[in-house]
Structure I
Amino acid sequence: MNVIIPLIKRDWLEFRKHVLSILFFWILMPILIHVFLAIPLSRLITLDVRYLNWSSAGVWITTSCMAAFLVTSIHLRKIHLGSQQIEAILQSPVTNMELLSVIILKGVIFGFCQFVCAIFITSTLNHEYFSIGQIAIIISQMLVIIFSFSAFGTLIGLIISSGMAFIQFSFTIFLFTSVGMGIFIPMSYYPDGYISIMERIPFTIVFGNIQAAIINDSIHWLGLFLTIGITGIIIIISLILSYKIFRST
């Protein structure tokens, strides 16, 4: 813990230097997704509930998950590709687990702050009001997927070294998350074969839980626990890779 605290303080000082640009990003991204994705689709998609309210979950998920993913993956890429940073790690008492824990925590914090901004913006634009029970369910589901994308970002930051490949992969993740997993386009609009595959993915179930919470529908908790298990596996793989990358130089 004594080693982790200085790392957290360093990240806090870095955040203070860029606080205005980060706040601008947190506010701007939900608005852009709402204006350029949710509103146009609301004219094409018909649901039993108001589409813009239902698709609010898509705005929260897309912006917060991508924020968590990008923060951790970019941080790991800087360490991975910067020889001076690797040398500093090798000469410090910081373990790989402590380093990954701090980076993942940073991603979770950024992702959750993005979620708070997103839910405030969409609630204001759509005149949404949630009960305490709805908020509790939404937050529990969002924390798990933010944590998962944060951990996934560490893995990608270790694996992908090419800058162009990283940009392409990040854009693919954004597209697949936003339009391929039922958060803006209902799964019923996709072919049956595609639905049969996607409904078995735990992330899709958790995304559906958030949408279900908005309309007071039933929640499937198994997907949440499966997602936590998958996240644990991702962290273990990232830890093994980090030893091969950082400690073998």
Structure II
Amino acid sequence: MMMEGLTRALRLEFSSMRERWLSLFFYLLVPAIIVFIYYASTKNIINWGSYASLNLRLYDIFASGVFSIIIMFVTIQLMVLRIVGERAPYGTLDRELIAISRSGVYFGKLFANFFLVLLQVIIIYLFGYVILSAKNYGNPTSILLILLLVGVFGLILGFVISVFSKNKEQAIQLVPFFILVLLLFSGILIPLEQMPSSMKLVAENMPLTLGQQSLQIISLDGAGFEDIQFNILKFLVWIIVLVLIGLVKFKLERKK
């Protein structure tokens, strides 16, 4: 019964994607353009400080942070209206719930949009690391895995925001708040070494920090899977916790 409901939910979500193909194409295209603009602005060789002898570009140094931010922002935006935008009186959520369980609807939307995240990750990797050649001394599979985890976290965070929001305006307003909090604790704006010890402990375990630091040590230091396995475990904990929080809230909703 659960699998039948999930299959129905997947079909409905894929049908919705076909209707929204133009906006989804925009979601996929714009990040690639941003990567190209970033490359064009930062391709000069660094000739100062400790990087002077490494023949690195600004593009290489900051690629891990920029790619993580792009994927995080796009995937949150992708999902932030998937539930709140479909609630009555204008949406179709109530009609879907007549034939499909809340669990089926919840996971159907997540699984269907996962394929968009996977496509987004592949595009960012191809543009950032292959076509525009960001420095990478590590395993491409590890790079793709971390980018995918960042994308999946953003996907689920956007979905959870949507589940908890009362209207579209509230959902859209919450996105910059979460993005800014993740940025402040990522080490990209404020070096982790400059933070108080208690704040540093929190920051080191935030998803954007885990993604950015993992990508950096893989690409610039040539780290292997064993060097990032604890970061991957922390990512999975974040993802599972968010999925459960959103699912419990969605299942406990009652019609007014």
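Bear in mind these aren't lab numbers, they're just calculated from the coordinates by the rules spelled out. Just so you know, these numbers come straight off a predicted model, no measurement behind them. Cβ atoms are built from the backbone, for glycine too; each structure is taken alone.
Side notes on the structure shown:
- Origin of the derived value 15.1 (mean projected area of the Cα convex hull in nm²; candidates I, II): II
- Test item: Cα Rg over 2.2 N^0.38 Å, for residues 45-156 alone calculated as 1.32, pick one of I, II: I
- Comparison of I, II by distance in nm of label points 7 Å out along Cα→Cβ at positions 69 and 133 - largest value held by: I
- Source structure (of I, II) for FRET efficiency 1/(1 + (r/R0)^6) of positions 109 and 221 (r between Cβ atoms, R0 = 30 Å, to 0.05), computed value 0.20: II
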